[in-house]
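**Q** Structures incoming, each one as structure tokens.
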Structure I
């Protein structure tokens with residue numbers, strides 16, 4: 001087993017200072033936090049004269065694709081780097097197809113807020129609401145000058161990972177950082193509108209279909225939504241439209257466990273879970289996934305109804 005070490009913010013900044021070229025890896029099936037963290041970190045490090053590239057094995061689509069700076073993210077690896085950094089990755093497999101490449105490197109660093117495992121040589125891990133909060137502190141320690149671009153992408157990660165400051169991981173530090181970023185020029189209105197308000201007509205129609213077949217279990221304590229690939233294809237959408245659907249289930253008054261199951265290949269399903277005073281991370285870990293106590297996910301292979309049955313049974317052990 002490789003030797004690993006946990007670093008403070010200051011130690012992480014010192015490590016980065018020693019490197020002239022850095023490769024950043026966003027996690028597979030990227031969200032606003034991993035993209036926002038990578039882009040903000042890349043801009044800050046380039047300001048210090050570093051050579052920085054961002055890699056992700058998954059195409060940037062949906063609402064994230066509407067932001068200009070995502071063009072900095074590459075799907076194919078190239079170049080040589082002093083340091084390889086996994087950003088917002090709770091385990092090495094979140095780097096997707098780059099996991100083998102990443103694991104073969106000597107100088108690796110994880111920057112993450114999930115409280116996951118130490119899979120890199122160096123690990124900057126904090127139980128924050130978003131990885132962007134860690135990046136924010138690292139950039140401050142490095143003496144980076146925050147411009148509106150850096151502020152906007154940090155706000156993206158903070159805002160999306162807290163559910164627009166409504167999830168249980170939201171705290172005073174989240175709000176204080178948001179205030180600082182707004183003062184630094186973050187385009188918070190664009191972020192809020194894009195991720196929490198704007199919706200295509202066909203996407204709204206998909207939501208209506210999904211809600212019309214909502215399933216309930218355990219006297220309404222478990223609420224489950226599901227999306228088949230055929231639904232997405234029929235409305236001419238891509239798979240990113242399933243992001244956030246689970247919140248409809250979580251908004252049901254009786255719900256302790258909210259689940260959204262969306263098809264992710266033949267006989268494969270992506271599961272997103274939210275909890276109200278219920279440990280959904282434990283359920284997702286049972287299936288090889290992970291995340292936060294009240295917000296987690298996993299991927300399950302099998303026939304659709306069998307996948308549903310497995311989820312209902314595991315939740316039933318503890319609900």
Structure II
């Protein structure tokens with residue numbers, strides 16, 4: 001199959017995937033798109049939203065339709081690294097045996113990741129970066145494909161351990177999950193207050209996902225699109241000559257080179273799922289907010305004057 005045929009097949013599979021997901025998930029089109037783009041781009045995603053917006057249900061539904069193994073870890077203040085990685089035990093033959101933890105799945109939902117201490121967060125984030133874990137001097141490879149989809153509650157910060165910027169940088173997307181519209185909420189209530197059971201079909205396999213990930217990497221990018229992505233990230237750094245006055249006024253720390261890399265990979269995937277064989281600047285703009293919003297640090301003046309992260313990114317893209 002040629003790359004052009006593969007992109008056409010991706011468009012068909014993606015449409016089937018979204019149709020199957022929307023049997024369970026009402027609305028949240030943008031959120032579904034961003035989670036799936038992170039999956040096809042070999043990235044991880046952080047879903048931020050108040051409780052009750054079906055973040056867990058969304059991740060579980062996507063895992064079922066992708067035909068991948070799934071596990072949910074509820075992060076709590078007493079959770080230890082061995083609880084998620086696994087540990088060695090002495091078996092009946094008095095031999096040490098490694099028992100794999102819940103991380104050894106294709107999709108891992110890290111529920112309320114900011115509720116657990118930094119040492120457990122670090123164990124998870126190491127696995128995200130290296131796609132392997134080390135226990136008792138042995139390195140164990142995690143299954144491929146491997147994704148971490150973490151959730152965070154933005155309104156309740158008491159007794160939490162916020163992820164530092166260096167660790168947030170390992171997430172490709174910071175996805176804002178908002179309240180549903182009135183009609184969507186009406187449909188949700190109708191669907192979830194009856195005894196109807198929905199059986200989901202598996203649309204893709206792990207092998208197909210790996211092939212699509214390779215396909216995304218092979219998509220060519222024009223020089224002007226590369227330059228736009230790098231310039232956009234450079235404009236977030238107030239010491240950079242490209243930085244506008246907005247950056248100097250409202251940003252204390254800008255995004256690193258990983259943001260430029262993810263802008264291009266995300267733009268490639270955004271283009272491919274729409275049947276385009278190469279991304280343009282509009283594709284970069286489409287993925288800019290979820291990629292940049294957790295990589296830029298606003299100063300106190302921005303907060304005082306009501307400049308949200310998304311507003312700053314919009315201004316920089318003009």
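Each value in this text was obtained by applying a stated rule to the coordinates, not by laboratory testing. What you see is a predicted model, and the numbers here were worked out from it, not measured in a lab. Cβ atoms are built from the backbone, for glycine too; each structure is taken alone.
**Q** For which of I, II does FRET efficiency 1/(1 + (r/R0)^6) of positions 102 and 246 (r between Cβ atoms, R0 = 30 Å, to 0.05), calculated from the coordinates, equal 0.10?
**A** On the way: I: 0.55; II: 0.10.
It traces back to II.
**Q** Turning to a different aspect of this structure: Can you spot which of I, II the value 13 was calculated from, given it is relative contact order in percent (Cα under 8 Å, 6 or more apart)? Show your work: numbers first, answer last.
**A** Values: I: 13; II: 22.
The correct label is I.
**Q** Quick check for you: by FRET efficiency 1/(1 + (r/R0)^6) of positions 6 and 110 (r between Cβ atoms, R0 = 30 Å, to 0.05), which of I, II is greatest?
**A** On the way: I: 1.00; II: 0.45.
Going through I, II one by one, FRET efficiency 1/(1 + (r/R0)^6) of positions 6 and 110 (r between Cβ atoms, R0 = 30 Å, to 0.05) is largest in I.
**Q** Determine which structure produced the value 16.8 for mean count of other Cβ atoms within 10 Å over residues 22-29, calculated from the coordinates; the candidates are I, II.
**A** On the way: I: 24.4; II: 16.8.
Checking each candidate, the match is II.
**Q** Something else now. Figure out for me which of the structures I, II the number -14000 belongs to, where helix-only ellipticity at 222 nm (-39500 (n - 2.57) for each DSSP H run of 4 or more, over all residues; to 500) was derived from the coordinates. Could you put the intermediate results ahead of the total?
**A** Working: I: -11000; II: -14000.
Going through each structure in turn, the value belongs to II.
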